Structure formats: structure tokens, C-alpha cells
Structure P
Amino acid sequence: MKEKIVEIMSEVFELPIDEFPIDITQENIENWDSLRHLNLIVELEDAFDKSFEPEEISEMVSIDSIIAFIEK
């Protein structure tokens, strides 16, 4: 699952997978802005057949938090 999330994030943030930090967070991805965040959420919802609540979306700011919400 983590590999799929990284793949999606790579596409959304337009960064090669090998340039992603091990612990991907909003703070260490320079172009993680509000528009890309929404694009990320849409891609994750499609890929994992999930629907996230606004409160969850605002908390999805790291790879760990994204995995936690997908596993719910």
C-alpha cells in the first residue's frame, strides 16, 4: 500500500519517486500546497475506493497519517 501511495504522491507532486524522503510530510515536500493536496486526496480516493471526510483530509499531511486513514 505504501508503494502505491508514494507512486500517487510522485505523480501529484511531480517529483521522481527516488527523490521522496522516507517520511513524506507536507513540510518536506516543497510544492505540497492546497491545490495539490486536494488533487492528492482525489487520487487516493479513486485508487483505494475510499471517501474521506473534511476533518480527515485536513489531517492527511504525512505518509503515516494517509496510511492510517486509508486503513480505517
Structure Q
Amino acid sequence: MRASLRQKAIAVCDAKIAQKGEGVGLSFYAFFANRNEDPDLLMEAATWWIKTHELDHFEKAVKIRAMLVDLQ
């Protein structure tokens, strides 16, 4: 996963956690304002989420954030 996407995803996780608490779940679609804004980047996120890590559609934001931070 490219660094710019990873940083954006961490920021989204941080915002969701701050807004709704540590129990909040999200999907990789949360990283995009519109599903069609950048299809290649969306596919990169989907590949990381689905193929690489075999995650469920919705996962806890704290779990995703921890996984992304470990990539740095």
C-alpha cells in the first residue's frame, strides 16, 4: 500500500475513532469521498483489505489503524 493511501487511511481511522469511539467499525470505502474518485487507488485499498489480509467488510477502526501503523 502506497504511503499516501496509508496516511489517508490512518487519518480516517483517527477521525472515526475520535468521533464515535473505539468500537466504531468501517470498511475500506471510508477512505474515499466517492467510490469513483480514483478507481486505481480504490482497487489498491480493496486488494490490501480483501486479498492481502482477508478482512471482513466491516472491521474495527482501531484494528485497521494498528495494522496500518505497523506498515510504517
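Every number in this text was worked out from the coordinates using simple rules, so none of it is lab data. Because the structure is a prediction, the values reported are computed rather than measured. Cβ atoms are built from the backbone, for glycine too; each structure is taken alone.
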Q: Compute relative contact order in percent (Cα under 8 Å, 6 or more apart) for each of P, Q and report the one that scores greatest.
A: Q
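Out of P, Q, choose the structure whose coordinates give mean count of other Cβ atoms within 10 Å over residues 25-32 equal to 13.1 when calculated.
P
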